[in-house]
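In the part that follows, the structures are each spelled out as structure tokens.
Here, each number is a calculation from the coordinates, and none is a lab measurement. Remember, predicted model here, so these are calculated numbers, not experimental data. Cβ atoms are built from the backbone, for glycine too; each structure is taken alone.
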Structure P
Amino acid sequence: MSRFLFVVPPFARHIRPTVGVAGELATRGHDVAWVGEADALATVLPGWARVHGCAAAPVRPRPDRLGGSDAVQHLWERVLVPITETMVSGVENAVLAERPDVLVADQQAFAGALVAERMGIPWATSAASSAELTGPRGYSPQVRDWVRGHLDALRARFGDAARTGDVRFSPYLVLAFTSPALAGDRVASDVVQFVGPVRRERTGPTDFPWQSIDGEHPLVYITLGAVGGAASERFLAECVRALRARPRMRAVIADPAGALGEVPGNVVVRDRVPQRELLDHADVVLCHGGHGTVCEALSRGLPLVVAPVRDCQPIVAEQVEQVGVGTRLRLTHARAEHIGDAIDATLTDPSYRRAAGEVAMSFLGSGGERAAADRLELVSRTHPSPNLPGGRDPSPL
């Protein structure tokens, strides 16, 4: 038996992939635990999970119209760096309590990677999104140097200052929850292993009006994720206008902010929806480019309309366009006519569904949580941790 410790940031989309992988490891007799912000973990992890809570800096919402290098600066200076600073001591305590053979650090949970390299513990990267896998293509050389400066400063404070690698990419293993069919095969690290999406339990609300989905009309599922704002609310209102003009379509809109008012009879609006079950009935998905939603749709061979909101979503949207599984809209500029035309195109042009089916087949052959568990077991076997007999004890900062 080996011991695995998962280190995650307070973002549900980054926690979810670890659940299936940890569950698979547990069924094989391994010991698994998580460390992260307790409230964030409680909303995602199953009841059997063993959790080490740690502090995490409050996530400061990004101003609606912030973009470009300003958005990158906000992400790093107001989110990722403060999260790292506040998580380090909690990760250290969890390591000393669990004595893991392998630490699995999310790509945005730098504290996990830094503590692991300083304590000499083998570690793997969990890449919850494919956006970073091919390198920061959307960054200018100046921004790349600026990001590198932040990572170097964090390593000097919390990691092993003698190391030179990028803490976002473990030298042992990077688990990519996608496939080259979507992300491309030019990756930023030669230890990237494409394992495809990980299955997760169906945990949506049970009071959904399924009778509104008759199976006789095309069903459009629309979601912009959990992070709203004025731009997202405006876009959803334009979606309603587009659907009002298409009475033969059916649509389900996730509206967590409750921003939408009266809607036509062919549209169902809910603050929470059973997404996985809905995808089983959908014909097209209009979303924000969140990696999880995109992969769940493509796993079913569904074409996409993508209106990216922030962070890595524009890169995922670019991947969607490049492989021909969908089309892209500009969230802040799209009107009802643009949205309607995009939905019509993805429904009527068979090339989108055909390309989506090819990606679905690539996901199916990637192995999911079983392949991820296989790779983590290999790291455990081939890179003994200092907590094993004959090794040295890990030492905190």
Structure Q
Amino acid sequence: KTLSQYTEILKNYVQKNPTYNGQPTIGFILPTDAWRASALQYGGARFLAGYPNDGPAYVDQETLEAKTIMTAEFSKTWAKWLNGLWRDGLMDPETFMQNNDQYLAKLSSGRVVGFYDQRGMFQEAINALEKEGLFDRAPIAFPVVLDDVEKEYYAGPMAFSTQTGIAITTKCKDPEAAFKFLDRMAAEDINKLNFWGIEGEDYTIENGRMVKSQEQWEKYLDPEYQKQQGIGQFGEFPRMEDTTDPVYGVYSDGNPVSPTKTPEYFDINYKDYEKEVLQAYNIETLSDFFNPQYPARYEPGWAVRSKMPADHPGKIAVERALELAIQYLPKAIMAESDTEFENVWAEYQGELNKLDLKSFEDEVTKQIRESAKYYQKD
């Protein structure tokens, strides 16, 4: 699970299998098109260093102090590692010039060995591989970290955020009734309707457990049926959390908030090749490769950033920092020597140091510390 081990896997595989279906094997690739470039700018570095997802900030889990990822030493380690892959011919040479469709097409081809991304962003590539029966080419996620990092936070907290949600306007004729409605939406029986559906139609109770038949599972997994039945359609309303946490993730009767956290869901939803992986590693779910999700202790940094006013000094600084990352990281990664890499990196950091990133860090720190009081267990 260390970066050194991961690098050896990439090198050894490409060396033994230089081509796939007549095309060059790609050792490593990243999405870099438009907003997807966050994987390059800070996403990969953050998780390698053992921090949860707080956007372009990393947060000390003890003090809740936020710092900027792009100026962190581990950000340089990330870029230097990519530079090593580039110079060894393991990184896709078109990484910095392709759009997202081209990136997904390469994943769908089955010739990519490793990459960093979030599953929802490349699910169509997995679907394409499965459709072609290329199950041995379908990716399985592992939590890779730097060699000196002891704990990873890839799964991160199950976080509630005020980035999106329901608002009551000042022109509301009966705000008390509106609040009563929202309070009702947060009730346990309504959550069961939202997550599970209607008892007797979408699930039954057997020995106290909420269970679904094969037919009910097939309906549940159909997006059109979910939309028609109203299952999972009220995510913006106050609700319970779909998490494995033993406190927040269960109803008062002990059943999981969501059917996606039941053993039956994994059994029916996993493909045969995924079950082979589970058996080989003696685990029950693919999530077991990762540290479990945990209750958030603060509003995530990515939400704080998204809510910062456009004219806030910190907002201006961090957005400019992200632009600089796009400008300099490809140059550093494609550097032909250590000296060239160091020169590019020094120039990059010099430009970052001109920005008021402290305003960004101070605002994120302030907001997450303020929000932390609302995340405490009773």
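For which of the structures P, Q does the calculation of relative contact order in percent (Cα under 8 Å, 6 or more apart) return 22?
Derived from Q, not from the others.
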>> With distance in nm of label points 7 Å out along Cα→Cβ at positions 194 and 250 coming out at 3.5, pick the structure among P, Q it was computed from.
In response: P
> Taking Cα Rg over 2.2 N^0.38 Å from the coordinates of each of P, Q, which one would give 0.99?
Replying inline: P
> For structures P, Q, which has the highest computed value of mean count of other Cβ atoms within 10 Å over residues 26-33?
Replying inline: Q
>> Tell me which structure, out of P, Q, gives 2.2 once distance in nm of label points 7 Å out along Cα→Cβ at positions 290 and 338 is calculated.
In response: P
